[in-house]
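Each structure below appears as structure tokens.
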Structure 1
Amino acid sequence: MIAIALPLVLIGRSACATGRELIRDPRFARGFEVQDPTPGKRVVVGKLQWEDCDGEPVWSLAQWSSRYSIHDAVAEGLPSGAVRFANEAKTITIGPPGSEEGDLSLAADARLEYPDGPRKLGQDWPHLLVGQQLESSPSVAEMQSLAFRLEARLNRCENHTGQGYFASLHAAQFITTITVQNLNRKSPGYGDFLWLNLVQYDDRQPIPQPFIAPDQAHQKLIFAASGERLATRSLHDGEWVTFAADLLPIVRDALQAAWDREFLTDSRNLADYRLGGISIGWELPGTFAAEVQVRNLSLIALVP
């Protein structure tokens, strides 16, 4: 955790507040613990690390419902100093800051994941996500702001679904997801949570639209913020796009939406809720071959 004192000019608030960086290893320099592809219980089956890794991983790598686990991939060094791990269906590249490959690229090819043709209704789909627990998050009640920043570029997105493509069933989405969770052990709602989705890319729309609904697997509320609240440009253009916003109003909107829909009913106290974890990466319900590169990830909570 990094804490930085920041002066504020705010009526009714302290003249000095502390910016707390919630992301550990934002450059992905420690590698990843790789989880088994079987959905459900999280089982670590290996690590993706290299010779000069900067300590033990704090990031996990999830590959839910993939037929091709990358846990045993061998590190390949690139001339720039970047490191690449690859198998038939996915490629992970970690580059030094400022390099052409920096900081992280996630590439997935779903053609091998759907050997019997396009995904059918009710069928699981492959994921390629990196994630970590946000261990130092203050409560939502304590936060004065929550500054999110991520730069991203779409390097590739090819739709191989063919004539069986339906936009409601087949898609490629690159999403940052944050869980907003009741972490007060004394609260009757301890452990309950919602999904806050910040969609960087959706093949179906240049600027992702807001979406609120329960997820099928856990029956927890998904609150997908409008892309207009994060960026004015689209990854569809193939250029670097900066996604930056104060997420605190969005977090509060998500909680209110949950309460209005009878989710998180055991507590309406903002002091009970914190950010539980973050994940970044691909969900591929469609037969796509796609790659996004990200850099300069940051999530800073401002507290008194």
Structure 2
Amino acid sequence: MDRILLSERSQVFAACAPGQVSEYVGRHLGNHRLQIPRAAAARASLAHRSFAALDLCRLHYAGQVRILAPALDDLYHLQILLRGRCLWQGREEARCYGPGELMLLNPSEPVDLVYSDDCEKFIVKLPAPLLARVCQAQGWTLPADGIRFVQPLAQRPSGDILDLLALICHEAEEGLSNGLHEPYLQILVAKLLLQLPSNLKPQADRPEPCGRFTRLLDYLEAHLGEELSPRQLAAQVHLSERALFGLFQREVGCAPLEFVRRRRLERARAMLLDPRAPARSVTEVALAHGFLHLGRFAQQYKARFGESPSATWRGRSS
């Protein structure tokens, strides 16, 4: 895992008793019961930030524990294993998750998880009303009994989801203005709903445009550093340029090249924030993401993120 999902700036507990950490987690992420099979050393740690409706948590109990809860009430939990193992136990089956794998826990379903001694997780609390709001905004039909993700999931989060989570963590640590939270929430939840198997069928509501848009997103992610034009994008999915503009307006509410510019800025910011990225300067990052006019890049970057790219570069974690 090469993304920074909460830094030491967000640390709440270090080398503490597991019960103390569990009590804090219960207040912020949902009630549960912690079982410790043997005397545990006081080595548990936790980092936490709130970001609008989300709670972000990086958790390590430093000993084998079992987490039990009758249900998560009105909450979903997105959990990514950073290291160690986690055994998920359902009513009729079980699955052991390893580093880099993702699980998504549904509301109103019992929770039974066993952490290995070295298990460390990144957890995002997602309120159910947020998912319903995104469905409404996208024009998708919400299932009568609510959204239910397939259990157990057997996949890794995509690179774009990890990039977005890293960016959300950074913005949470920087204290992003409340008025700027909503686009991040909308994009994250929409990506989860499109990429993870569930009882929601967003493509059934608009099968052809949604399929075309997914193919366009894949193409854009692979060619963001190159020169792109509406004609070129339209040709990728056999649409007229006029139909292409309509597709982008329906899916993301902006013109094609405006969406490309946003994604380039997001990818550039992720690289500027990552001390392990191979880039040696802000100029190199800008050029790698298709920004040939450095002054315009700096202006657009500051308008989007509230600071200059040079300031981001200087403040990257060591």
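Which structure, out of 1, 2, was Cα Rg over 2.2 N^0.38 Å, for residues 141-180 alone calculated from, if the result is 1.87? Only structure 1 yields this read-out.
Here distance in nm of label points 7 Å out along Cα→Cβ at positions 69 and 253 is compared for structures 1, 2. The highest value is that of 1.
With distance in nm of label points 7 Å out along Cα→Cβ at positions 245 and 293 computed over the structures 1, 2, the top value is the one for 1, the highest of the group. Across the set 1, 2, volume of the Cα convex hull per residue in Å³, for residues 77-228 alone reaches its highest value in structure 1. Looking at relative contact order in percent (Cα under 8 Å, 6 or more apart) for structures 1, 2, the greatest value goes to 1. Quick check on the output: -1500 is helix-only ellipticity at 222 nm (-39500 (n - 2.57) for each DSSP H run of 4 or more, over all residues; to 500), derived from one of 1, 2. Which one produced it? The value was obtained from structure 1. With distance in nm of label points 7 Å out along Cα→Cβ at positions 117 and 165 computed over the structures 1, 2, the top value is the one for 2, the highest of the group.
Looking across 1, 2, the calculation of P(r) over Cα pairs in 10 Å bins from 0, in percent, for residues 37-100 alone that yields 19, 49, 27, 5 traces back to 1.
Only the coordinates and a few stated rules stand behind these numbers; no lab work does. From a predicted model like this one, the values you see are computed outputs, not experimental measurements. Cβ atoms are built from the backbone, for glycine too; each structure is taken alone.
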